[in-house]
Structures are given as structure tokens and as C-alpha cells.
1. Suppose mean projected area of the Cα convex hull in nm², for residues 38-101 alone works out to 6.7; of 1, 2, which structure was it derived from?
2. Suppose you compute semi-axes √(5λ) of the Cα gyration tensor in Å for every structure in 1, 2: which one lands on 35, 24, 20?
3. Given a computed value of 3.0 for distance in nm of label points 7 Å out along Cα→Cβ at positions 94 and 150, which structure among 1, 2 does it belong to?
4. Given that Rg and Dmax of the Cα atoms in Å, for residues 254-301 alone, derived from a single structure, equals 14.4, 41, which label among 1, 2 identifies that structure?
5. Where does the value 12.9 come from, among 1, 2, when mean count of other Cβ atoms within 10 Å over residues 62-69 is the thing being computed?
6. For volume of the Cα convex hull per residue in Å³, for residues 54-173 alone, the calculated result is 146, so let me know which of 1, 2 that is.
7. One of 1, 2 was used to calculate distance in nm of label points 7 Å out along Cα→Cβ at positions 158 and 414, giving 3.0; which?
8. Which structure, out of 1, 2, was relative contact order in percent (Cα under 8 Å, 6 or more apart) derived from, given a value of 14?
Structure 1
Amino acid sequence: MSGTGTTPVAGGAFAVEGAHVVTVDGAEYADGHVVVRGGRIAAVGAGPAPGADDAERVDGRGCLVTPGLVNTHHHLYQWATQGLFADGTLFEWLVGSYEIWGRLNAEVVSGTTSAGLAHLALSGCTTASDHHYVYPSGRGDIVAAEVEAAREVGVRLDLARGSMDRGRSQGGLPPDAVVETLEQALAGTASAIEAHHDPSPGSMTRVAVAPCSPFSVSRGLMVEAAALARDKGVRLHTHLAETLDEEEQCLAEFGCTPVEYAEKLGWLGRDVWFAHAVHLSDAAIGRIAATGTGVAHCPTSNARLGAGICRVTELLDAGVSVGLGVDGPASSELTPLAGEMHQALLMARARKGPQGLTARQALEMATLGGARVLGRDAELGSLTVGKLADIALWRMDGFGYDVIEDPVVAAVFGPTPPLERLWVGGGTVVDRGELRTLPAETAAARGRAAHRTLTQEVSR
């Protein structure tokens, strides 16, 4: 049954037994157990859980156990503008959407965060990176509203505090009224880090520095943002190489490709990850791999906007850390993060044949790969003793799933399976498909209210 609260529903020690356990770090048990104590994984292995007489027993028969999914790129505020500009290119979609997004305020963002994160949690997501880059002046503390809403849902939030300082008058895409000055962007980002970034192990909120993209951000902001991030010890994120239009603009304006431009500005490194990275040459992939830069692969959004297909097979072969991202709900309508495993598999195979990507590679991108991209692989992304107990339990014995022998193949090749339980740090967020933190009906109502407020604002 649904409950209310501001944190996951805490519990004591528990042991999942009888499930198919996929640790993602190399081990797999067809009839296995996972024991959790103190919010961390205490044991993983085959058969019944030994020495767990004091723990709650969770019957995992007919279920698949995986790490909680990690979303490496999202735009939660776009929950309010789903379904618009359905046939536009990325640039056309952005130009139309900016006119609406310019009306955002803290109340709307609180509602979209509640709805968006609730939807993600119900699809097995325990950590989500949200790239928010629209901060209209005088519309409340948007960052604080988002952090508080995420705390209520109980999903870990990696807030990529975005920025834009290049409006249409300076050759950018967004209206001038939507962008900040360079100084405002840096100050707002620094304030978000100071107020909300928690670098401690097990933290629920982290902040990254995230200028939006080369076509909406000045060279100066890109350079200063990188300096700020490294001074504060946080990560860097931006959109890059998403469309051919972007590459053509970079070549015309800067005389180089997007990846070459990023490298010139100091934007390659182990503390950096790029969203999309669709249009990459072999040389660009080589530079991304050599520098340890990560990639957030967003297959559904890339297909929806006709941007292209990321060369994920080549990225993985080169050793690049690749995670999955839903991207904004307005360019990936109602796509669950688990569904991106399915999409990534199909896109890779459409390009490279049936060896292009396996089901287990897709699962790894959605878990440990995502944790690597966000710099949290020491504590998240695999069912490893000592790591945080962010765990998803999927029901695999229902109609249709029960005739596929390999539950990982069933989960990735087919539709998203029913979510039996979801734990974040050992606390229950979802139980038998229902949220236990914020009621789903409350989250949905907040999302509807945000949509109505934003669209009514625009129609006035």
C-alpha cells in the first residue's frame, strides 16, 4: 500500500532468497540471495542466505534481482511539456519549447520533479541525474524546490546545475529572456553546490556543473564552468555531438568538431560526461576513451528527434564508460529507464547486427556503467558486498515472461517487467509496484498541475 514520507521507508536487515541474482560485477546466481544490513549489501551468493536468522525474509522466487538503475541524463521539468512539436528536429523542438520553458517557476519544477522521479522509481531507477538549465529571473528557488521534491520521492538526485548565457541576440537558440549572464550562471551554480552538494558516501544529493551546450553557452562560460567544477571538486556535464546541425555549426563557427572544441576548452577528462555523443568520428571516440570521459546514451530521445544512433558498440569496445539516460520526458514521452535497455539493444543491433550489444551489456550500462559515468561506481551500480543497498526486484514469472528461460534476456528484450520491490539504501521506495514514499496519485496530480500552470501561463 502507498504511504507518505520524505525518505525511503526504512527497515532493518533483510534477505532476498530464491531469486535469479545478477550482480553485474561478474557473478550471477540462478537461485541466489542478497543480504542487506545497515543500508549496505552484506552478502551475495548462491542458495539460501546463511546466518540471516535475524533478517526479514523476502521471497524472491520467480524474480530477478539487479542493482537499482542509474539514469545519467534527464530533464525533469519537461514532464510538463510532453507530446509537443512531435515532428520537429532538435533545433525546431528547442525553439518552440523555449517559449514555454521560459515560464518555469519553483512550484512548477517541484511538481515536475515529483511526477518525473516517481515515474522513474516505478521503473526501477534509484539514482537520477537531472540536467536543469532554465532559470528565469524572479521565479523562486528552483534548485531548492527540486532537491526537496526528490527527497520526498526517495530517489538519489544528481543535480546537474545547467546554465545558458548565449541568447538569440548572440547567435544562440534560446530567447534572451531565458538565459543568464555569465556571472549569474557561475554564481547560481556555485550557490547550488554550496547549499546542496553532499560528497559523503551514501549521499542522496550531489551537484554537477553543467552548461547546456555549445550552441547556447559562450566559450567564456564553458571555460569558467570547468574551472569552478574543479575548484569545488564536482563533476562536469553538457550536451555534445547530438545532431549533425550541431557539428555543422561548430565547424562553421569554431573551425573544429564538437569534441575538438570541448578538448580545447578543457572539457575532456574523468570528471566529465557528455549527453548523447551521437555523431562521433573514430578519432573522437579515441580521444573520449583516452581521457576517461563518460557518455550518457539516450537512444529513445535520439530516435524521437531523428538525431541519429549513437555508436555505442564502438564506444564500449574502446573502453568508454557508457550509461543510459531517458533524456527529457518531452523528447522521450513516458519512457521508463528500464525501457532504454531495450532501445539501446535494438539500436545497436540495427547498426551492427546481433552481436552489436547483448542483454547483459545493456543491463550493465543501466547500472554499473551509469554509476561509473556519475563517478559513484565505488558505492553504486553492482550487487557487491559493502556497496549501498540500491536494489531492484523484478517479477519474472508472469504471463509471457514465464516462457523465457533467461530472465535477463526477458527483461531487456521484452517490455519492462513488473517491479516487485525497490530499495534505496535499504529503505523501501516501491513495494509490489506501488510507491511507499510519495503516493503515485499525489505525484501524478502534481505533474498535471505543473502542466496546467505552464500551459495556462503561455496561453495568456
Structure 2
Amino acid sequence: MKTDVLVAEIGSTTTVVNAFDKIDTDDPVFWGQGQAPTSVLEGDVRVGLRGAITDLCSRKGIDRLEYGSMLATSSAAGGLKMTVHGLVYDMTARAAKEAALGAGGIIHYITAGRIRRSDLKKIQEIRPNLILIAGGVDFGERDTAIYNAEMIRGMDMDVPVIYAGNVENHEEIKMIFEDAGIRLYIVENVYPKIDDLNVEPCRKVIQDAFEEHIIHAPGMEHVREMVDGPIIPTPGAVMECTKLLNEYIGNLMVLDVGGATTDVHSVTEDSEQIATLLISPEPRAKRTVEGDLGLYVNRMKVIESIGEENFRKDLAGIDVEKALESYVAIPRNGDEVKLVERLAEEAVLKAVERHAGTIRYIYGPSGRQTLAEGKDLTQVEYIVGTGGALTRLPRRIELMKKIPKHNESGMMLFPGEGAKILVDNDYIMASLGVLSKRYKEAAVKLLEKSLDFKFPKKKEAE
């Protein structure tokens, strides 16, 4: 048996392969899925990849599977660990952070201003995959980014560096790193002028750098022997799919509730009313990741967020102690399903609350003034669920329908109650994000099938 494309999702604990066939036709097919434990810690990721393919063959009742090409996403070996260093936290450091998160990075440390010795120690302890330096609007302040670059070079770490700051520093930055044997990427400023975010060029370079250097992560050095197409961070692949979906259905938000984190991706324009009130710019495509809102690894923190008393009250009628004692990543019975659904509800609502902006009032000599801060989700037309919980739980749609109602104060910039709910039924949005890099039209058709939703005809102007 031969299929056209395999997409491998190499996770920290599990490797999944999704097989797609008839990729160059008007009717591409999601053919099947297999999984196996990830083998990064064994020193060779190919073991897990081959195990996932074997599992796929077993599920399809075949002895052997051939494929035309293999693409991949990866969050193995700690994912794309990054540190970010800017000038002012609310400006260039924040812009660099938005670029890194949107590309699928996991930000372990952020500094603003001149790096201190304690910062250097922290960076060395983290051992990031990439270091991102920003700072200064174009033709503005120059010295901080140059100083930080010199300090980072002095650490003598074999870690690629991306510079996305003041354009006037390009030659100086090249001189700092050119003799150090450190791979340097120079990209457009993420904050070229006041109130202007320019994160997309940096996001692309982050993903390119990840693909070039991921093979240096422990156990990943053999990945290129099997993968002949793009390799991008798994969260970045979900964002790619979210942006692709935006081209066809407009303003949307994607929720990815997992065992360790809950990610929220949104691609949406600000409403005219909110745009005039915003005190600082927001990226059109935004990702937030909540490391304390995982349904398995961080379940006790989610229960703490709900409140122990409320949690038990909400689950009256089931043996909560027994369900927690036997808790595993995938629920096995009705009581465990109810428990996970309550955890998922809290993760969804809390994650959206943190992702969304707010209206607030300030008072001065001229009276009350209305301001807006953060991401405006009021124009969101579709809420999409992906990840294990929101593609498999029985009440997944009901959980997402609660989002617009979770705005009792009326001050949160939440989606309205008219937002439609869609579900990634095949759980393939990450795979389609990387597939779209090479087979965009096929990815669109497969996305329609997984969401069970016929997209409106794309506007000619787009």
C-alpha cells in the first residue's frame, strides 16, 4: 500500500503520524492515523516514527506502508525553547514575545533593558534553542541591543541568534557575531515605530531557524533521514492552519486544550470602536499559551482555579476521590469523562479570559476616560476546537458555547453569542498547518472535511 504524504507530529511523549492520499486531486483523503511513544530520550527519533507507522499499518490491516513524502511538526526535546531580549517591556520586548509565540516558540525568559549577569546565568541554565534580540524603533535608540548582543556573544553558547531590532544596528550586529561561529539571522524590526507591530517577518525566520537547527536537539539528529519536507514547531503549525482558515472564513479563534497546556490562537481585526480606544497595538494573529491549564499534568492547578468546594459541588453524584485517584490522560469511564469535562471547561474559559483584552476606565481632571487594552475578540465569527479534549469529549460544543457568556462584567473583549462553533473532528489541524506549506489547496479541502463545514467562496480581493 502506498499513500501520498505522511505528516509526523513528534511530541514530547507521543509521536503521531497522519496519512493523506489523493493529495493532488479535488478530493484529498485523510487516510489514517497511528501513534507510538516518542523515542527522543532513546537517542533516535526514528524509533518512535517507525513505531507510529507500524501502528498505522496495524489499524489499517496492512503489512507495509510506502509514502511519497514525509513532513513533520515537533514539540519534542522541550519544543522550541527561546529567550527574548528587548528594550522596553511594553514595546519592543512585548513585540518580540508576540513574534516568538506566534511562531510556536516556548518562551522561557524575557528581559527588558540591559542584560545583567544574573540574566546571563539564567540563559545558560535554560540552554535555549534560539535567542531573539530586539530593541529600539528604527533610527531610534541603538545602544541597548548592541550591548545585549555583545553580552550574549560573550557567553560562548552555540545557540542561533535572531536580531529583530533597530535597522541602524544591522552592520554592528553582524560584526559582533561574524567571528564567533554563531549563526545569525537578521530580520525586519518587530517594532519599527511607535504603535506599529511587525511580527510576521520575524515569525517566518523563527520557524526557518527552528527547522535548520532542530536536528541538533538530543535524539533529533536523524530526523532528516526520514523527513523530506518542512519541520515546524507544533504550536506554530496550529497557527499556520488558523491563518489559513482565516483566509476563507474570516475572524476566528482556535482553542487547543491539552494535557500540559491550553493554547489560544486568534486571527482577527479590531472593531472600529475598540481600535480607537486601544492604548497599545496588538498583532492580528496572536497566540497565548497557559502552562498552568493542562488537563493532566496540571490538573490540580486547574482544580485550584475552580476552587475545591465548587469543584466537588459541580461534580455531585460522582466519586471524585476515586476518579482523581485513577486519573489518566484519556478518560475511561463516565465519571472520568465528567471530571475531565469540568476541567476542560475551566481551562477554556480561563485561557480565553487571559487571551482577550478588556475595557477599563481611568479618572482624571477631565472626568472618566474609556480605554481598551489587549486583544479584541469582539469580531470573532467562529470558535474552533482542536486538541484531544475539544475533539473527543461529548460536551465539547457545549463547553465552547459558554465562552461568550463568560463576560458578566461586560468589560471583556469576548466574542459575541452569534459566534459559530466548529470542531476539528479528525484532530489534524497541526498536520494541515505544515501540509499547507507544500499543498495548500489540499490542506483547505481536508480542513473543510475535518470541520464538517463548507467554506464560503474566497473573496477575489484576498
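1. Working: 1: 8.5; 2: 6.7.
Comparing all candidates, it corresponds to 2.
2. Numbers: 1: 35, 24, 20; 2: 34, 30, 23.
It must be structure 1, since only it matches.
3. 2
4. Numbers: 1: 10.5, 30; 2: 14.4, 41.
For Rg and Dmax of the Cα atoms in Å, for residues 254-301 alone, the value 14.4, 41 is produced by structure 2.
5. Values: 1: 25.6; 2: 12.9.
Derived from 2, not from the others.
6. Values: 1: 138; 2: 146.
Matching structure: 2.
7. Numbers: 1: 3.0; 2: 5.1.
Attributed to the structure labelled 1.
8. Details: 1: 24; 2: 14.
This figure was derived from 2.
Just so you know, all these numbers are worked out from the coordinates, no wet-lab data involved. Predicted model only: the values in this text are computed from it and were never measured. Cβ atoms are built from the backbone, for glycine too; each structure is taken alone.
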